[in-house]
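FYI, it's all coordinate maths here, none of it is from the lab. Predicted, not measured: the structure shown is a model, and the values here were computed from it. Cβ atoms are built from the backbone, for glycine too; each structure is taken alone.
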Structure I
């Protein structure tokens, strides 16, 4: 078998350095770093990529169950299982590329994983803090629910253009004339100014990444046990849950506005690519 370095280059190259955007901090070291060793180990077995995907979902569900428990030790175990969910989510794709065995069923379960586990985490985080007295529990429950909806919405909106293309545009392209992919100079200028303003807030968008969310929550839990071990509530986790929910809701609103303004360009790009193929 190839060396670990060669496997990284072949199986992770396009994922580590995607065109047009940058991966969040920790992606290479904490996610793709350990995943390649598990992939290398499983390559010698009969374990399939789809089985790895199912194991990832099961680890995510189990992690959320442990997160609901009141004891900090159980929460730490839950966060560890959620980290395993993230790692296995990388392994299934690497294993599929290594064996060149691709499966639409596997892609389906992979999408289920991304659509279900992060929102479930948001709910589990607040449900596990029902004895908090610094903030009324109802506020946390509402924040967790809204944050869960926002996380699911972010995932859905990112894939809406292909769905709309397949469900609506292909059936009646004459109903949706798309003149050009070109963007007017005025629009380009306005978008450039807006992007210049938003660049200062770009680091906050890293909190859409599930690993950053899990890492931040783990850090908050450890700090609580070091400095607030005598408390019967979770003060830092409570404010973190409210902060997460606020950010995710704002991200969902921002993405909805962006996608509504770019949907025709996105559909036109998909249509052009389909014709070229």
Structure II
């Protein structure tokens, strides 16, 4: 057995490890640190017994307390639902105008609507309702189907071109794809539509022919002056607000292939209080009428 080496300066035994002439001393660990370590070992054993801790192939040890974070979360969710139901009880029987004019109900509706909007509407319309290409901006005054509280609520309930029997429905034909118009006619009418919004047109476009084609094919929905028609969800072509884009190629594509965006019906997905809250919140974003 090798003889133990004692450091001359400190009188402490060394471990035998040496780096660049520096020798490691074999000092004992502080007593307080050892007691803390022993306590954590004891606590871990107690925790293993009381709480879920060990994973197994298809399950995990439950512990004698049967603690479940999932159950705790579900209890908290149920408590929140109960609280919301209590606070929103008045909204169920109130009409939208009454909600907007009653401070207590309006405060709850705005908070509830903001939360529901983030969960259900923001993926398409954006967190602030600014929309994206193909998805309407809810902050402006251009509402295809109306921007009053009742109009917004109606749209939320039954959607646009959804599978609900009471959905709002408007159909723009695919004039080019279905050969209702020739490519040259599509080009002329697209340029005429461009001109209705005060935008530049192609030098080789026949605007007179485009106007004739517009009156024969488009005016029935968009109106003789291109102001749109909410009854069928036809947009105003003169206001410079374009959901799919205002460049000539995009307009040509729309005339060729038609437009038919879909918004789902929420009546069977969200409760009545949440739908009213969403209507009030959406109306408040800035473009409500």
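What to note about this one:
- Which of I, II yields -14000 [helix-only ellipticity at 222 nm (-39500 (n - 2.57) for each DSSP H run of 4 or more, over all residues; to 500), calculated]: II
- Among I, II, which structure scores highest (criterion: FRET efficiency 1/(1 + (r/R0)^6) of positions 172 and 228 (r between Cβ atoms, R0 = 25 Å, to 0.05)): II
- Structure with the greatest value (metric mean count of other Cβ atoms within 10 Å over residues 60-67, set I, II): I
- If P(r) over Cα pairs in 10 Å bins from 0, in percent is computed and equals 6, 18, 18, 13, 11, 9, 7, 7, 7, 4, 1, 0, the structure in I, II: II
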